[in-house]
1. Could you tell me which structure in 1, 2 was used to calculate P(r) over Cα pairs in 10 Å bins from 0, in percent, for residues 293-420 alone as 10, 32, 27, 19, 10, 2?
2. Which structure, out of 1, 2, was FRET efficiency 1/(1 + (r/R0)^6) of positions 61 and 381 (r between Cβ atoms, R0 = 30 Å, to 0.05) derived from, given a value of 0.10?
3. Computing helix-only ellipticity at 222 nm (-39500 (n - 2.57) for each DSSP H run of 4 or more, over all residues; to 500) gives -9500 for which of 1, 2?
4. Matching task: 4.2 is the computed value of distance in nm of label points 7 Å out along Cα→Cβ at positions 45 and 69. Pick the structure from 1, 2.
5. Assuming 26.2 is mean count of other Cβ atoms within 10 Å over residues 269-276 as calculated from a single structure, say which of 1, 2 it is.
6. Looking just at mean count of other Cβ atoms within 10 Å over residues 285-292, which of the labels 1, 2 belongs to the structure with the highest value?
7. Computing distance in nm of label points 7 Å out along Cα→Cβ at positions 157 and 325 for each of 1, 2, which one ends up highest?
Structure 1
Amino acid sequence: MNDEKKLTVAVIGAGIVGLCTALELQRDGHDVVIIEPDAPGGRQAASYGNGTWLNPGSVLPMSTPGLWKQVPGFLLDPNGPFIIRWRHLPGLMGWLIRFVLAGRTWPQIETCAAQRYELSRTTAQDHAALAEEAGHPELIRRNGLMFIYPKQADIDAEGQAWRLRESLGIRFRKIGSAELRERVPELSGSYTLGMQIDEGGQVTDPGAYCNALFQLAMRRGASHKKARATGFSFNGNRLAAVITDAGAVTCDRAVIAAGVHSRDLAMKAGDTVPLISERGYHVVIPDPGFDIPTGLMPSDGKMGVIMTPQGLRLAGQVELASVSATPNWQRAKILLNYVRRMFPGLAAKVDAIENDVGSPHYWMGHRPSTPDGLPCIGAASGSTDIFHAFGHGHVGMIQAPATGKLVATLVAGRQPAYDATLFSARRFA
């Protein structure tokens, strides 16, 4: 890079999206300042507690045709995988209307899925390369991923989704009962079939992985401002600094990658984005006594079931409520019920931790979600020196490497390899 094109870029946020973006900006030769008040990879971050899946097939948004009929059930069923807290409904109503409208037809879903695939198609390869660079290749497993089903009718019920994946070029294969039993002998016999995505993978320890990427960025010359960003300072129409609660950070460009906290910063950069917390939970069964060779997702539970160094993690649930609302640990206990259903041999271990909700075995975090299932990536409306990189919902880990590459491309003024205009925050104007 020529010296005149070398920039100082402030990356706001050290979650997985911010870290991948910082590394790609460094690859382009820029100086990077990471603004993050908390420990990268700490329990406070959505990146820490996710389902660890690196699934190129995670292309469908949550909102699909006919979903509006289920909204009353989301309010009434305390044990469902998707719940809305009554008292927060007024504040969520505008988002929910956009959410339902975004998925009202299959052509809309197909357009959205194609855009999501651009950010997902090489996720396992990209993460493996980053882990190798960081000196921790063991943090990425590339053993595939498997959706598991009780019977063929359950696969048929998701036929539209599998056909859409196939149309995008996502490869998968059906796993019969004998192979499923051989690969996961501890699994309950109530699950008889699987759909395997061989190109998928897993982050074995997301917290450790985020910290490893942060350390890599620091070794490559990044600096860390331990502070919370609160706004921006301009010199005429050009960005001069990011304002934080610990002083100003002088920079030429800034990237907003602060997860669920990005909304207020985006507004100060000229964009009003309907961003809410898609609150997720996980629970860990320590020392389960066995390994599972690949990530699993039961069709009746829609959660990621994976092995981590801490134990068997079940991560999922969608709870819509404010960021400040206290955790509802009943959501995590629903996951425990699936442990009993999937792995009967773990019943005693589940009983031992069921009421230990203050322990590290339980976690709740805030996944930053837009209503249309697409993140906000691109220049801010109020300044071409500020770029958005947030709103990935529950697929932030999957889409982070491609997001980082896209942001670096846009900062450099290069033309992306695909049409990225649908990611612009201006779509919500």
Structure 2
Amino acid sequence: MVKAIARERRRLGSPPPEGISATDPNPFGWGPFAVLFVIGLVDRIEANLMSGVLPLVQAEWGFSDTVAGSIPTASALAAALVALPAGYFADRYSRTKIIAVVVLCWALATLGSGLATGFAVFYLMRVLLAAAENVDNPAVGSLLADFYPAATRMQVYGWTRMTSYLGGLGTLLGGLIGQAYGWRAAFLLMAIPGALTALLAWRLREPERGQIDRIMATGTAAPSPAVPVPAPEAVVKRAFWSQVRQVLAIRTLVLVSLGVMILTLGLGGVYYWLPSLMVRVFGLQAGLAGALSGGTTLVGVLAGTVLGSYLAKRLHGRVSGGRLLVGGAGITIGSTLLGAALLTSSPVALVILVLLAVTLSATAIPTCTACIADVVGAGSRGVGFAVLQLLLTIGLAFGPLIVGLTSDATGSLLLAMYALIVPMILGGLVVLASRGFYEREAARVLEEARHS
């Protein structure tokens, strides 16, 4: 028994031997965050390789912009089908094991994309990859809340969720590798980190659900467990649709998710086609266009996450719903700047304005996600984050397709992108509207944890 306990404590994500203190902002260490961050990063790189190699794939198989736009649409619809069931299972079974199996499936689907001998097989692999990716998101969101208390959540959620917007790195790598070695090489190489990441997830310890919330609510420390945490399957849960209805009654969650979904609709469409715009309008090579688009997005997301965390920390507790004020305003102003960027006739001006637009929009990453964790109880966070992921997926599903259809209909890719700017601005206003419910719903979660 002593040896078993010692092994449990040495595992990645184990609590400290002396127990969890009510004042400790990081009781499990940064190991769980690092693992989940890497998982999210590999996820987004794999998913966004397509944007960087799209001109090369179109050149080989000769499909239209409408068909090209339908790839992320079909992928997102497949992902939407599994989102809510994934959240339901994340609230009942080992989240770390779910993530490990899913990540391995990513690697296999990415490998299949590179080995595809025809367009139909390639299309299928992209759809299967997207469906697998959506299974792990609710589990990751739920795990972070059980590893980190409110004092640290904005940072860990911000940096982990930031990977959802780091498609620029995948676009950059796809463009550079595709230009140098062919588009297949980009997919084949990314199968390797996918398999290694699955092994990391398998080694991550499953934390006790709701323990951090109880410590936050009562202000009392929790002793180090003398035995391993009970299996999550033993926890009594509500029926699927009953749990979904309860989660949808949380207004902050619904409004924030809707606002970010609308933003994602626009960003997914604009940034998917941005490298192609640079090739067609400014005559850049595919590799350079992918590198510029991806690099700009990458730097902007990093800067926006840091800026959003800093501003929200300054406003939290001083202004009602201060975190959501930062995120909503960032989305609104950033979307307006993106519209201005598309008006420019210089690639340099385009890159500068897109960088500013991404930076401001990315302030919503740490602020909005942490607020969702605050207003959903521990027993339903899987479903809560599944709702967010479902709506994000719907946004991703139609953005690229809208641009592709409009481009084919009008003959102008630039004009097609403008169809998404106004909805993005509206998304920011919806997030701002959620401020009126946040404080009350976050307080209710702590009150429920205090009496659990």
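1. 1
2. 2
3. 1
4. Working through the options, I get structure 1.
5. Going through each structure in turn, the value belongs to 2.
6. 2
7. Evaluating distance in nm of label points 7 Å out along Cα→Cβ at positions 157 and 325 on every structure, the highest lands on 1.
Computed from the coordinates by the stated procedures, all read-outs in this text should not be read as laboratory data. These figures come from a predicted structure and were not determined experimentally. Cβ atoms are built from the backbone, for glycine too; each structure is taken alone.
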